[in-house]
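Peer 1: Once you scroll down, you'll see the structures, which are given as structure tokens.
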Structure 1
Amino acid sequence: MPVPSPFKFPPIALSKGRLEALSDGIFAIVMTLLVLDLKVPDLPRHVAQDELLAHIRELGPYFFSFAFTFILAAVFWFFHHLIFHYVRHVTRPLVWLNVGFLMFVSLLPFSTGMLGRFSFQKVSALFYFGNQFMLAAFMMGQWIYAKRARLINEADPEMQQRIVARLATMLVGHAAAITTAFFDPKFSFNTFVIAVVAGNAISRKLRKAQTVSIQSTN
């Protein structure tokens with residue numbers, strides 16, 4: 001009796017367009033779900049203005065976590081779009097790296113809800129910035145893999161250097177925030193913003209210095 005051969009997937013061309021469509025769809029759903037933690041206060045219709053304002057102020061941590069995450073999610077979506085603009089075609093490893101990235105995108109409503117409910121507590125801050133760090137790590141992993149696998153269109157090296165610099169800045173910023181959260185969860189958000197602003201400023205200065213150096217040699 002012949003031994004059946006192990007199953008193998010047929011060689012198929014993986015579609016970059018379908019991967020981008022899946023990613024855009026998940027980003028759209030996740031960014032919409034973020035608003036669900038903002039609940040309208042359950043009060044009588046003719047409640048006193050001061051009481052209504054007091055209940056709205058209680059939602060402050062939820063508004064903060066919503067706005068902070070929505071902006072970061074938009075940044076990650078933009079860089080995902082930028083990276084795949086330069087990717088010529090996709091391979092199975094790149095697909096799975098993207099799936100890992102999307103898994104942590106899908107976790108954003110939970111980590112954001114944790115942050116809003118347990119604002120500035122160590123566990124919620126660590127979980128939140130850990131989620132963001134994994135997003136940056138998977139995105140950097142996709143870029144590094146695509147470069148090594150020669151999947152990248154090398155037509156615009158300057159922009160590609162900017163992509164790497166910005167992703168590295170995000171990684172450092174989230175790592176710094178995680179470290180700070182162990183000692184001062186509330187200040188961890190300041191640490192992230194400071195690290196990102198400083199990283200971008202340094203990156204711009206290095207690019208200007210490089211441009212001046214190239215012009216002087218010419």
Structure 2
Amino acid sequence: MSCYLLEFSVGPGGARQGDVHAARDLATLRASFERRYDEDHLAYLTLWYGAVLHLWVVRDGVLAGGFDLHPMLRTGDARHDATVVALLDSLQVEQPWELFDTITDLGGLECLEAVRVVTHALDLRSRAATDPAAAAELEALEAAVSDGDVPRVPGPPCRLDLDWAAVEARLPPLREPLLRPGEPTTVTWTDATAPPPDSYLRHTDVLYLGFNDVEAGRHELEAAS
């Protein structure tokens with residue numbers, strides 16, 4: 001039986017989540033995903049915890065492939081998109097994540113507001129060597145952040161969602177027979193298609209079309225059409 005799986009999960013820790021959405025088409029998968037998470041929840045688990053965000057293709061009960069969805073996250077602003085990429089690349093290791101961590105922790109800013117501040121800081125940092133005004137502003141910004149007094153950056157709000165057109169462009173067609181509503185399936189894989197160690201697919205016995213909360217062992221089944 002074939003289907004698509006969209007996993008959005010965080011392993012053991014302060015924000016355990018083992019969500020796996022299963023569907024036979026992208027529109028249903030998208031609706032299930034967007035109904036459950038707002039952009040703040042998506043940003044929090046993705047940028048703070050490095051959540052697994054992956055789309056899998058299941059053919060005859062076997063993972064036939066898939067792709068990471070992190071590169072398809074969009075903020076609506078190319079500058080903030082670059083910041084999100086930089087944060088994911090440096091997650092919990094080095095700058096700019098340390099700055100993001102300080103802003104959200106000491107400054108009390110939500111993740112998306114913190115992205116705006118980090119974008120501004122990275123811009124100042126890129127100009128500081130040749131622009132004395134940028135260097136001075138960067139020094140003042142970093143001092144304010146250290147004191148927990150993070151300045152607000154003017155501009156439109158930052159958002160975070162998936163570029164579903166980009167997802168669709170990469171999505172291969174499913175092979176018949178398709179998984180039916182209410183029908184259970186198990187998922188296996190080969191060495192070439194094995195999910196990462198932190199994927200909840202390694203800890204689930206059965207999945208259904210609809211929403212699967214692997215962490216809680218709960219399923220919300222897609223209704224038969």
Structure 3
Amino acid sequence: MSRASRPTLLGAAVSALVACVPAVARAADPAPFGHACAPANGVRFCPTTDLASRPLSFDGTPIDADVTLPATGDGPFPTILLLHGLGGTKTSFEDASSTEPYTNWFFASKGYAVLTPTARGFGGSCGPASAASPGCAAGWTRLGDMRYEVRDVQTLVGRLVDEGIARPDAIGATGISYGGGFSTMLAFLKDRVRLPDGGYAPWTSPAGTPIRLTAAWPRWL
């Protein structure tokens with residue numbers, strides 16, 4: 001074998017060895033509730049795009065919810081629940097043309113994950129237009145009942161905690177009207193959920209991580 005051919009053979013051997021070594025996996029892109037995120041308005045928007053992909057609440061009721069994330073980072077992020085008024089939906093605070101500092105875009109630009117759910121019994125959360133969709137047998141509105149509508153939101157937060165999206169010790173809630181009432185009830189509950197029988201239990205994620213609301217601001221009631 002000539003000396004001239006040795007570097008070529010050595011290079012081929014190294015290339016073959018490298019090909020046998022598994023690539024180091026990079027961190028997966030965040031996918032809240034399994035939903036893909038895309039750049040939008042300087043942040044990342046991760047919407048529920050169809051009825052079949054709605055995340056499920058504690059009793060199996062599907063809840064139409066979007067998540068907005070900061071432009072960069074894998075999480076977990078401090079998280080804000082942005083809660084709509086009576087008759088509204090998750091889109092109430094998703095107006096990209098709004099200059100008001102009270103939208104999903106604004107809060108995500110400040111480093112927060114933002115959860116914008118449609119309350120049970122409205123819109124895509126088993127409201128009139130989606131009431132016949134799968135899982136909606138018990139999806140009627142109970143008008144801000146801690147045991148149902150408020151617990152729906154807590155359940156979704158728990159899922160985001162388990163997915164590494166939300167920090168369990170940095171959860172805030174705000175809303176207007178109906179949603180302002182939700183934020184007040186979440187403040188009362190703090191680290192508890194209210195059960196269908198009226199009792200209380202610790203607020204934990206599905207995997208058992210303790211969760212506590214750390215701030216609440218009902219913008220108006």
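Peer 1: With distance in nm of label points 7 Å out along Cα→Cβ at positions 138 and 162 derived from the coordinates and found to be 1.7, which of 1, 2, 3 does the value describe?
Peer 2: It was calculated from structure 3.
Peer 1: Right, next: Have a look at 1, 2, 3 and say which one yields 2.4 for distance in nm of label points 7 Å out along Cα→Cβ at positions 130 and 186, as calculated.
Peer 2: For distance in nm of label points 7 Å out along Cα→Cβ at positions 130 and 186, the value 2.4 is produced by structure 1.
Peer 1: Determine which structure produced the value 5.1 for distance in nm of label points 7 Å out along Cα→Cβ at positions 50 and 202, calculated from the coordinates; the candidates are 1, 2, 3. Kindly include the intermediate steps, with their values, before the conclusion.
Peer 2: On the way: 1: 5.1; 2: 1.4; 3: 4.0.
Source structure for this number: 1.
Peer 1: Have a look at 1, 2, 3 and say which one yields -10000 for helix-only ellipticity at 222 nm (-39500 (n - 2.57) for each DSSP H run of 4 or more, over all residues; to 500), as calculated.
Peer 2: On the way: 1: -25500; 2: -10000; 3: -6000.
Answer for the origin of the read-out: 2.
Here, each number is a calculation from the coordinates, and none is a lab measurement. Just so we're clear, the structure is a prediction, and the values are computed from it rather than from any experiment. Cβ atoms are built from the backbone, for glycine too; each structure is taken alone.
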